[in-house]
1. Taking relative contact order in percent (Cα under 8 Å, 6 or more apart) for each of I, II, which is largest?
2. Between structures I, II, where is mean count of other Cβ atoms within 10 Å over residues 16-23 highest?
3. Compare FRET efficiency 1/(1 + (r/R0)^6) of positions 120 and 136 (r between Cβ atoms, R0 = 25 Å, to 0.05) across structures I, II and report the one with the greatest value.
4. Thinking of I, II, which structure, once log10 I(q)/I(0) by the Debye sum over Cα atoms at q = 0.15 Å⁻¹, for residues 8-87 alone is computed, gives back -0.43?
5. Comparing structures I, II by mean count of other Cβ atoms within 10 Å over residues 32-39, which one has the largest value?
6. Here helix-only ellipticity at 222 nm (-39500 (n - 2.57) for each DSSP H run of 4 or more, over all residues; to 500) was calculated and came to -26500; which of the structures I, II was it taken from?
7. Which one of I, II has volume of the Cα convex hull per residue in Å³, as calculated from the coordinates, equal to 157?
8. Of the structures labelled I, II, which one yields 2.2 when distance in nm of label points 7 Å out along Cα→Cβ at positions 72 and 192 is computed from its coordinates?
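Since every read-out is calculated from the coordinates, none of them should be taken as a lab result. What you see is a predicted model; the values in this text were computed from it and never measured. Cβ atoms are built from the backbone, for glycine too; each structure is taken alone.
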Structure I
Amino acid sequence: MFSLKSKIAIVTGGAKGIGEATCRAFVQQGAMVYLLDIDIVNAFRVAQDIGKRCDVLRCDVTDAGAVTSTIDQIAHNQGRLDILVNNAGAGHIGKLDAATEGDLDHMYTINVKSIYFCTRAALPHMRKSGGGSIINLSSIVATVGIPDRFAYSASKGAVAAMTRSIAVDSLQDGIRCNSVAPARVHTPFVDAYLEKYYPDTKDEMFGRLSKAQPLGRMATPEEVAALICYLASDESAFLTGTSLPMDGGAFTLQP
């Protein structure tokens, strides 16, 4: 894959799903990874399974003070910071008139403000390191209308816009910022969603959701992690300010 040898990386929401796969891929490619999450049980499970070069720090990415102190601690201990993956996030089901103000606030706090907090804390350390790569997790809903996803779509649209803004403001510092925009990915979130809303027909619904994508299946977390690895590596040095779809053709090939 792409070499991340000797890179210092932070992955938020690394205890499961895309975040877990990213931590594993980063370590395989030579990086030292700091897994930030509030799900400490799963976070330590991941770190213990990975072995060396993966440390866990409990951090609520919606708490500005906790984020700053945690990232400062990492950069101080390692002497540098090269990669930040803003993966932590949450979803919401519902149309505009079914979404409460609290629902919208919740989506923005987790999906938008967390990126602001983490990136704001990381930028000074990346500047001192001579550059870096920031990868934000957006979604296909930032560019394609998906039913019943109002609050989630609004938050992920903000992530796409933030990515471009961070990228243009960081050009002179040698810091790149890109986002990955997956469609459906088979993660524990999908399994929990099916169990909650379709307990008696979850297998059937999983098949329907999978076949709704042009390639006829969901992406795997490992496939998304491979794209994140590329964006984190020096091989993608000429990419910044872009959002790369990982959507099985959903954006361009749907009838």
Structure II
Amino acid sequence: MRRAGAGVLGVAVLLGLFEVVGRTGVAGSTWPPLSSVVSYSVGDPGRVILARAAEATVVEASAGLAAGTFAAVAAAALGLVVPWLRAGMSQVAVLLSTVPLIALGPVLVTTVGTERTPAVIAALGSGFAVFVAMSSAFSRPATSLDDLFQVLGATRTSTMVRLRAPAAVPSFFDGLALAAPAALLGAVVGEWFGAPRGIGVLLVSSMQNFDVVQLWAHALCLSVVSLAAYGALTGVRRVSVRRFT
């Protein structure tokens, strides 16, 4: 309880400092008061604009997160069932994670189109975290249960499905909690390349028009959505730890 109170106090101090800096103007005209940003976000028409943009970005990020997660789990599982593929899978994953996502934008626009680019970049941005988490979980040292499965003649596939996969559920949500914000960031980056809607489109528009309050409001909206996704998945992870460990 004391730790929670300290956390709330820290957030309150930070928000208060944000407001003071904006009111006094010590950081210049590009740092508005927090109250102005919140007022735009909850009032009309800002609230409606942000809600529609956030919905579009969340849909694109969710599609990319689902695709990236499926590919990552499949690759990690394949590396467990077919051990000689594990090193190659890891190298490909590391290679993809080192490519700057913004550099892929023009290439993806010409190949998959502006509508699908946000989801594809979201998938590439989120898959690595899940792959690392699942590969680590699948590669943990053998336990007495592994020995029991071997004595009973279980195949690699059966051991993975009946033993390793359930034990890896907490690690899966660990990776997913990190992948969700990455998917949102990837979707926003993809929206910069001509997408018709989304928070990324609003960010570009407000930057071009030098509308500082709207720019901060759009960034704040994205941050809130990202924190909400991370918090929700972290909560699910705690539940899974009690259930599967």
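1. Of structures I, II, the maximum of relative contact order in percent (Cα under 8 Å, 6 or more apart) occurs in II.
2. With respect to mean count of other Cβ atoms within 10 Å over residues 16-23, the highest-scoring structure among I, II is I.
3. Max of FRET efficiency 1/(1 + (r/R0)^6) of positions 120 and 136 (r between Cβ atoms, R0 = 25 Å, to 0.05): I.
4. Answer by label: I.
5. Evaluating mean count of other Cβ atoms within 10 Å over residues 32-39 on every structure, the highest lands on I.
6. Source structure for this number: II.
7. Traced to structure II.
8. II
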